[in-house]
Structure P
Amino acid sequence: MERSSSYIDEGVVKPLTRDGKQKILSQNSRMAGRAMRVLAFAYREISHTAEYDENLENDLVFVGLTAMIDPPRPEAKRAVQKCIEAGIRVIMITGDHPDTALAVAKEIGMVGLEKGVITGPQLDQLSDREFLSTVEQVSVFARVSPKHKLKIVRALETKGNIVAMTGDGVNDAPALKEADIGIAMGITGTDVTKEASSVILADDNFATIVAAVEEGRIIYDNIRKFIRYMLACNIGEAAAMLIAVMMGLPLPLLPIQILFVNLVTDGLPAIVLGLEKGEADVMKRPPRSPNESIFSGRLFKKILYRGLFIAAGTILVFTLGLYLGEGELNTSRTMAFCALVFFQLFYVFECRADRTSLVQLGLFSNPILILAVLSSAFMQLGVVYLPFLQKIFKTVPLNSFHWCVVLLATGLITILNIFCQFAFKPLARRVISVRM
């Protein structure tokens, strides 16, 4: 508008007054406020022999405005909402008009819009301290240049944030390279941005980024569940042997039996734990610190506590076998062997639910795990009842009374453990809230 001195009206060129310019700018703002990208057209007649001069771009004849709309994808609003619930801050950095940027931000449900929009020229007027403060409070930046994008990313990192930056143009490359996670567009992105990024988005869809975050959280949770299950089982096996030695009892398990448990019986359910779909609140938690230990949230205490429960239960069944079987060692060892296996098979279901109850998660929501547990149980029965396996693992067939002792002990101790967890969890929450 600053370069135009006239406008064309029904084929007639007329002088462009201040009021006329204001009307055009108002129309521009109205269209931009409807999330449209607005282009202005103007011309000037020159001779073919005229040499280029900067002044040729002045005294233009304004022709008109045209607006185009590139609406956000339907899933974008839901993706932004999931980010907010997950404690992920969404920031828009664009070269579009401020009104267009603000309208799009409102349409997709971004938060923090009460601070309005900051433009590139406004950022240039800020001191370093003011810049850091602005970046922490403002969520929409418009009319920015590549240097502004880079400076915003650095400011966010200075504040201790983990920054993921998306971009598709060559001018986005410096900011993408600076960010902790640079994400280039796979369809519209240039080769330069792809080389500068650590992730390439194949479908150019923001919702895919959110889905990747959710999948990453599920994988991390499943790793913790795997560790919880395997370490507790191994602690239970080792503690059972140690307690038996300290009590002057015969060894409740033979090395070949422990090897079978570790490689076959508890190995299959542990692997299938990695196929858990994730708990309901996985995208409603704040992001964890990169320095956070994988044993955070009292995980090691849970492992140790459950391992000792398994060990105590195994020794209990072993001593009952010795007492009821009048000292018959092979029968007692077979009972302890089976008890250890069923303790671990019951425990795998507890490990599925770390933050929610198994009832909320659904006992049968992971059918592959059910199949893995049944397979392990049948393999254990084979070790007990198949003659050629009895010779290898030094087992003897158990009668119905022996199984009643094994299943009653493993079932009652498992139920007692679950009850203690439910009974003391509210108390633990109250203690944490008081400390906070």
Structure Q
Amino acid sequence: MTRTVIVGAGLGGVRVATELRHRGYGGEIIVIGEEAHEPYDRPPLSKDFLKGTAEREAITLLSSATAAEKGITLRLAIGVTRIDRADRQVSMSDGSTVGYDFLVLATGAVNRPLPIPGAELPGVWSLRGLDDAASLRNALADAERVVIIGGGFIGLEVAAAARLRGAQVTVIEYLPRVMARVLSVEMSQYFVDVHRRHGVDVRCGVGVTSVDVGPGGSVMGVACSDGTCVPADVVVVGVGVTPAIGLAVDASLRVGDGVIVDERLLTSDLSIYAIGDCAQFDCVITGMQLRIESVQNATGQARFVAGDIVARAEHQSGASPDRPGYRAVPWFWSEQFDAKLQIAGVAPAHATSVVRGDPRSGSFSVGRFVDDRLTAVESLNSTRDHLTSRKLLSPEAGLRTRLTQAAFADNTVALKAFIGP
């Protein structure tokens, strides 16, 4: 009987475990997680959980009772300290070791610190885990003035949640526009307008030089690079994440902006996989290696790895059977106030943007083209465009005719008309 050890009890790690059982894997499954909580879903932390419309039970991924029923061993409140590739075993923070036939690294990412004076003050928060979210939710209940440092997905979702709870909210973004790393200029500006309509003060092209201390040693406000000071009871830092690749580095696995994997999501050690936020893989859209932070990426890669492990276990030799590699189209989503953003594909910063529909209507899409080839579609309150775009971008899609920029912009013709039978 084989044993699969999964390092990381987040969405990706748990999905590998449950998918293995779903596919009939009869070996032992061990999931190791650093947090004491039963595995839970992280995306709702900055959305419904922070707004107070979802509680702990609603975001549980795998209860201890369900894990036991499925024959999945949960080892929680414990960390993995070392991978011994020669003996195929991992060492843990309690001094114990466990061997593996297959090892899955689903270690995720860690928040990037803010290297400025005052970042450690009481009242300065970052959002990564359940304890962070619960503490921040309590703080927001009484907060009158909230400053968000960072205008990415997490920062803007927290800003919306705080504003809906009645606080005065200021978002400070160092770059010239919000969500600049992932969005077109047009969609970025739309979300600035959405937040401002709801009373959020959005300031772009401004840095934060310090968090100022008030009476009693807690936060009083933030000082900005333009010479202004913004009062605050609560400061939330959301300036991005870095992949948790320390174990891989210490084990001499190949790393770059993440743990480098091949088309089967295998690392440079063929008994070790890496998935989710920590993995750098070949993107089907760009043909380049990327690291993608999204729910779809974690769950899609988890399903693929589970299938690969089952196939290898059935072969008994442990060799990878001949099966297609991971080729899923990346997609993302975010909800802020009444705006639901869905993105299919990925686009470089130099991509050409083509607007489909009227942004003033509150429902439109932006196509991102590189050399007249569609590489991503951003859809605002248009699930139909989003779902069709995922099909259009799939390498398996058979197109009736080439989708030009002009054809994409023509909102009188449904996008599905370009997909072959």
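Values in this text are rule-based calculations from the coordinates and carry no lab data. Keep in mind it's a predicted model, so treat the numbers as computed, not measured. Cβ atoms are built from the backbone, for glycine too; each structure is taken alone.
Of structures P, Q, which gives 49 when percent of Cα pairs over 38 Å apart is computed from the coordinates? Present the calculation step by step, with values, prior to reporting the outcome.
Working: P: 49; Q: 26.
Working through the options, I get structure P.
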- [ ] Supply the structure label, taken from P, Q, corresponding to distance in nm of label points 7 Å out along Cα→Cβ at positions 261 and 341 with the calculated value 2.6.
- [x] Q
Task: If helix-only ellipticity at 222 nm (-39500 (n - 2.57) for each DSSP H run of 4 or more, over all residues; to 500) is computed and equals -7500, the structure in P, Q - done: Q
